[in-house]
Structure P
Amino acid sequence: MSLVDTAYARATANGFGQSCEPEVGRLLATLAAALPPGARVLEIGTGAGVGTAWIADGLRPRSDVSVDSVEADPATAALAATAEWPAFVHLHVADALEFLAATPHRYDLVFADAFGGKIEGLDRTVEKLNARGTLVVDDMTPVEGWPEDFRAKQAGVRRALLTDPGLVAVELAHGSGVIIGVRRPPAG
């Protein structure tokens, strides 16, 4: 069984229903496969490890890369930690905003899939992108039943990403709705 299949099975068996959709996962794997030597990846919101598995799958068989995945909920993080991850995957149990403040690293690919770092503190996430680094934000297509305040917050994320002068961004009707942004290099 592949990392991805195992991750979906783990999520299903444990009733974790917030994993990234396969369309988004394939996009993550594709973007990960194109990363330069020595690349660093950050996933905000490990969950059961489905997104992590897609990213790792895209990076295999490399060993010159590093993936940091951050999960705030200890029980959910423990679920993801039961997987047999490649040595380049590092799982962290931490509040996303505290992790962003503490890490000295910048990243070539960031998947923001949690409240902290996406709805709250999106600017801190963007700051952690290397020049030409790619940010992926999913769940951008409104879903019937979303509370109005959450719908407004998602609209704020969309507006922030699509109007940020430091990003070149596009919204895609792909999977749960995705915005991809690439950080512009500094002028000069």
Structure Q
Amino acid sequence: MPEPTPIDAAATLARWQADEATVRARNPHFGVSRPDQVSAMSGLQFFEAMFAGELPLPPIGDTLDFLPVHMERGFAVFQGRPRASHYNPLGTVHGGWYATLLDSAVACAVHSALPAGKRYTTVELKISLVRALSEKVPLVRAEGRLIHIGRSMGTADGRLIGPDGTLYAHASTTCFVFDAPKPT
């Protein structure tokens, strides 16, 4: 078996920082999209409009210091900065922060594959934390990959990794898919 290719953590971190700067330059706004803005969009069109600055970034990202940096059909990437303000009483990042970042990635992997007129909601999230995080890790990425999309259910899995390739957590989700309410 061949040796794994070593990861250049500094180059990866620089690339991730550049990706974030690009997203923030195109769209510095956080908020909630109106139903009339998104009702005719597929999931992928929704994210394309967000990255173009036509729709706001999700407000939870402003609160917890993370944002989406890449979307394609069936694949979603979010990244965030572990901060002391995310710590639990023991001095490491709270599991809820991991879960929120991973839920965003895996659920948006499902969302990115939905046609216009469909919406989703997470009905199950399973997460395994495998390593503690602190603010010593400058950035982490949550990558979500679609496993299955059907008429009423979608599933995806994801990983939370550092720029050096370290795995911090992994997750899986089941999402309920339904018809979007008609805008009023």
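Bear in mind that the values in this text are calculations on the coordinates, not laboratory data. Small disclaimer: the values here were computed from a predicted structure and weren't measured. Cβ atoms are built from the backbone, for glycine too; each structure is taken alone.
Compare mean count of other Cβ atoms within 10 Å over residues 49-56 across structures P, Q and report the one with the greatest value.
Numbers: P: 28.6; Q: 16.8.
Comparing P, Q by mean count of other Cβ atoms within 10 Å over residues 49-56, the maximum is at P.
Out of P, Q, which one gives 14.0, 45 for Rg and Dmax of the Cα atoms in Å, for residues 81-144 alone as computed from the coordinates? Walk me through the intermediate numbers first.
On the way: P: 13.1, 40; Q: 14.0, 45.
Attributed to the structure labelled Q.
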Ranking P, Q by relative contact order in percent (Cα under 8 Å, 6 or more apart), the structure that comes out highest: Q
Check the numbers for mean count of other Cβ atoms within 10 Å over residues 89-96 across P, Q and tell me which is largest. P
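For the read-out distance in nm of label points 7 Å out along Cα→Cβ at positions 129 and 161, a value of 2.2 was computed from one structure; give its label from P, Q. Walk me through the numbers before you get to the answer.
Values: P: 0.9; Q: 2.2.
Of the options listed, only Q reproduces it.
Can you rank P, Q by Cα Rg over 2.2 N^0.38 Å and just name the one with the largest value?
Details: P: 0.96; Q: 1.04.
Answer by largest value of Cα Rg over 2.2 N^0.38 Å: Q.
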